[in-house]
Structure I
Amino acid sequence: MAHLYEPTDEMKAEWAEFVASRPDVVRKVAERFNPWTLYRIGKDGHRVTLYSFGEHEDGSVTLSVNVTGEFNCVMFERRVFGIKPEDLEECDLPDEGEIRGALLHGEEVDDNIDALRVIMRPDLFSMDENGKAVRNH
């Protein structure tokens, strides 16, 4: 599986120290992940990098991940939270020649957010007469 970079012994030690310092429920999940490995959300989902762990009142742990154009072809880069650990699997780097990148950046996303909502989730949004995305009923 793909390492984004080869961690030094110092990096590995720092990660182990971080993991050991987490509450038990988070530690058990964090032992399965690290910041130098590339993961995929599900079998056909985006390739992602680890951002953080979230502990919830019900005792569950979810992860926040980065979805970037470095490893995917996406409309815009984003951070996604609430990912269940069992939904992530280690994966390989994109193949050479695989199309990657983010189509929109920064202000482009803000300027086009309504159109993006309709394009990405037509089941949830439609465009009103003023060019604003509105939630379908």
Structure II
Amino acid sequence: MKKSFSYAPNPFKKMPRSVKKLAVANAIYVTNTDKDGNKISLKEFKRRTDEVEKKFIYFFGGITNDEINHGHFKSAKNKILTEKVARIASFAEAKVFRKHRKELESWILTKKKEWNQEAIAYEFEGDLYYI
């Protein structure tokens, strides 16, 4: 049995030849605050979302940016933080995701430190991880 990231059946009984299955769904949530609740500038927020978009395009070939009005986050210090959030999502072929997964993990950990984040929210196959 071939290992895959998606367990959903094909949508059509006979798939057209040109179909490419992008079975791996993942996303990064970019916020406009740091781990202490300090807001970053709109210009810096835009730069960060652009950076994530470019990295996902490099890794997986395309993105969708779902800018969310706001979100709430309970910090490790039990403080409720309100922040502006952008969700940058991408779909990838399983072999393409596997090729970039270690580099993606390293990049997320670097951004967490660089952006002074308690965690970076990373969505993988419908599950959310605080990295």
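Read the figures in this text as sums done on the coordinates, not as results from a lab. Computed from a predicted model, the values in this text were never measured in an experiment. Cβ atoms are built from the backbone, for glycine too; each structure is taken alone.
Assorted remarks:
- Relative contact order in percent (Cα under 8 Å, 6 or more apart) from the coordinates reads 33; which among I, II: II
- Read-out FRET efficiency 1/(1 + (r/R0)^6) of positions 12 and 36 (r between Cβ atoms, R0 = 30 Å, to 0.05), computed value 0.05, structure in I, II: II
- Label whose coordinates, when mean count of other Cβ atoms within 10 Å over residues 60-67 is calculated, return 14.5 (choices I, II): II
- Computing helix-only ellipticity at 222 nm (-39500 (n - 2.57) for each DSSP H run of 4 or more, over all residues; to 500) across structures I, II gives -10500 for structure II.
- Ranked by distance in nm of label points 7 Å out along Cα→Cβ at positions 20 and 92, structures I, II are topped by I, which has the highest value.
- For volume of the Cα convex hull per residue in Å³ computed as 150, the structure of I, II it came from: I
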